[in-house]
1. For which of the structures 1, 2 does the calculation of relative contact order in percent (Cα under 8 Å, 6 or more apart) return 16?
2. Among the shown structures 1, 2, from which was the value 4.0 of distance in nm of label points 7 Å out along Cα→Cβ at positions 83 and 203 calculated?
3. Please state which of the structures 1, 2 yields -23500 when helix-only ellipticity at 222 nm (-39500 (n - 2.57) for each DSSP H run of 4 or more, over all residues; to 500) is computed from it.
4. Rank structures 1, 2 by Cα Rg over 2.2 N^0.38 Å and report only the one at the top, that is, the highest.
Structure 1
Amino acid sequence: MRHKKIELEYWTYPEGNDFDKMDEFVDSVDKDYFLSINKKRTDALGGGLYEFIVKITEDISLLELAKSYAEDGIKILIGFSLKAIFTNVKELFHQNKKLGPAIQEITLDFKDCKIKIYEIYKNGIEESFDEIMEQLFIFRLENKKLFKKIKMIHIPILNHRDNYDLCDYRVKLNVDETVHEFSKQDYLNFWGITTKKKKIIYNVSDKKIIKEKFYTQKAYDKLFDNAFKNGELK
């Protein structure tokens, strides 16, 4: 039997401040979930400090949720565990404004697939969550055959050429991002789908699969390094 879990990971400076009121935060989290918090220390400069990477493991499938949604509509989202987490995390962040905390990404681990949602602007995941889940339910119900092959869905994927002209579809990049403004609609344009054999794109509004590859940050870094070594960068 799968156990419901909430896993949080974040980075701090070796001698830097940690979150105040962490005990209160731990007490506020739904006791139906096993909570683990992994704090890492780094002396590296740049972003990423005090940014939460969240993983929620559910004991239900996305298909089961989708079927309930089809019967009960948007009510299925009310009380959903992740929405409660937003409330808990926002209060912790409010108590620690001096650290500039944020959410970096959230992974929803359902019994039949994993969903990784990236924060592309402040509170973007929270603001877009209902709409994302609604479209996920529709996608799940209409693509049962495809879901037998899906390992993970990445939300959102940007259809915007990168600064070095290396690829068309990718996540928001940590460095040299060429898109300067993001909105809720960006979460509902394109998603990346990782299957057992390849990566493809899902056009959310058109409900069509695009047979093009997309790049996560890790994959893009590798693409960049190879292009640099081969003298291909423009």
Structure 2
Amino acid sequence: MSKDKIYLSFEDLPVYNFYKIVETSDMRWFYEKFRSDKDFTLSDDELLELAIRYKDIYDERIKYTNDTKSSEYYRKLNEMSDLETKLFRITSAFDILIDIKVDSDLFSEYVIYFNEDEGFVYSKEVKDKETALEYIEWLRRKIKGFRTKVKVTKSNYADILKPADINSKNANFDIVKEKILLQESLVLSIDIYTCPLIEWCAMIIRSEEKSIQAKKDLDKIKNKR
């Protein structure tokens, strides 16, 4: 089939399609006709390109709406990813190190790697078998401490990093509910199948501003009594 029109950005992706991508992770929602024809497939390169596009759109949405909650989520998610990646690197390197002869050049190269690349700086000189064994035990303790840090950080971030229980039922209900609230607040009609995500976000911001102003006006009336 012809893949027809493809949505390119935060400015033209319909809000309905955006939330369907959030809900299903199906990048074919970037195509206009996917709502009526689900039979076409995408290549791995196309999927990768669209996944990058989705991330860019999500980031634009966060910046546009000043969504601090989402920003904090991604900051902590990236922090955990960095910690877990480093833990994998250092444990893998350590498993190799303990099988290397301590008097070899390769052993010295790993000592330099842990010192310079991973920040596990050993103050003593590793020059023979005895000092090498001391170094290995020291490094084992450092890695154990880092592993504990990863576990504690993950535990501290557990609430915010816990995946949301999203399914087709509650995802569809949420967007329809928000549509109704926006329509009532702004006194207008919204077509979620054509409304670009940027306009949707702008309406949410405007609705929040109206709500804040209404509260201020009400407080003024109360204070005059």
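1. Numbers: 1: 16; 2: 32.
Source structure: 1.
2. Working: 1: 3.2; 2: 4.0.
Matching structure: 2.
3. Details: 1: -9000; 2: -23500.
Computed on structure 2.
4. Numbers: 1: 1.06; 2: 1.54.
Between 1, 2, the highest calculated value is found for 2.
Values quoted throughout were computed directly from the atomic coordinates according to the rules given, and no laboratory measurement underlies them. It should be emphasised that the depicted structure is a prediction, and the values quoted were computed from it without experimental measurement. Cβ atoms are built from the backbone, for glycine too; each structure is taken alone.
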